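See the structures that follow.
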Structure P
Amino acid sequence: MQDAENTLYMDLEHGRVTIALRPDVAPNHVARIKELSREGFYDGIVFHRVIEGFMAQGGDPTGTGTGGSGQHLDAEFSDVPHERGTASMARAASPNSADSQFFICFGDASFLDGQYTAWGNVVEGMEHVDKIKRGEPVSDPDKIVQMRVAADVDEG
């Protein structure tokens, strides 16, 4: 069983996605994702850019791909591979421009390895990620219903 403090529940319209967080490789990004999740920042935010065979990107409160929480994070690149289920930070051209936007890989994206901060991996519910509507931009996009740290969720 994954440590509840390092597990994220991302509830989508299709079902729950469980993400194992990786503070061992991206401690600052994991801390920020947890902070934003605890604030309810991600609740209701859409997946604005979803590319078949590549990834689903969300985390922008404007839904346009240009917004964020206003706090840039220094890169924490690692040797964690970008493969099916990898959760990683989106960023602009600058390596230190990651904010609140993230993506989940649908398949192999090894060309991103060492250039984007991987902070977690889907351990359950990838079939729900697979159902996210595709598009750039997405017409009638899917939303994150709620995203919380598992330790904060009362399952009773």
Structure Q
Amino acid sequence: MTQISTEIIWLRSEQDFLGNRYSRRHVMRFDGGAEVAGSSSPHIVPVPMSDPTAVDPEEAFVASLSSCHMLWFLAIAAQRKFCVDSYHDAAEGIMENNADRKMVMSVVTLRPAVTFSGVQLPTRAQIDQLHHRAHEECFIANSVKSEIRIAPVYGDAV
């Protein structure tokens, strides 16, 4: 068992909390010391109560899935002796009402574009297998109900 810790810190200050006129901006603090500004999404709570420059939970969710997939992909590629030079994912999440009329993140699509170098370059089939295996191993993907699609972006090098 591994325990993961974070801190979420929000202070009201002089804001009109009971009038629902308070900032949703907060601090997300991680165990390594990193601090990230957090807020509700401006798509859900209007500015100025939301801060569009901060990370909202929905963005963090999509980023978490993308990051987990990438880390597994890199580990598996290294084990198979494929040298990865770059990895870029333009991930996207879709929020909509489910059958119970609850707002959910229904689909997350990862669009990883990976470049390789070296003597042993993977085929498209091998890259697809790397992504498949990374998806199977990703702790975050294994923890959620959302549909997760992997749509690799291939360049001329593959």
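Bear in mind that the values in this text are calculations on the coordinates, not laboratory data. Given the structure is predicted, the values throughout are model-derived calculations rather than measurements.
Work out which structure the value 15.6, 52 belongs to, where Rg and Dmax of the Cα atoms in Å, for residues 53-132 alone was derived from one of P, Q. Comparing all candidates, it corresponds to Q.
Computing semi-axes √(5λ) of the Cα gyration tensor in Å across structures P, Q gives 36, 18, 15 for structure Q. Among the shown structures P, Q, from which was the value 36 of relative contact order in percent (Cα under 8 Å, 6 or more apart) calculated? It traces back to P. For which of the structures P, Q does the calculation of helix-only ellipticity at 222 nm (-39500 (n - 2.57) for each DSSP H run of 4 or more, over all residues; to 500) return -8000? Derived from the structure labelled Q.
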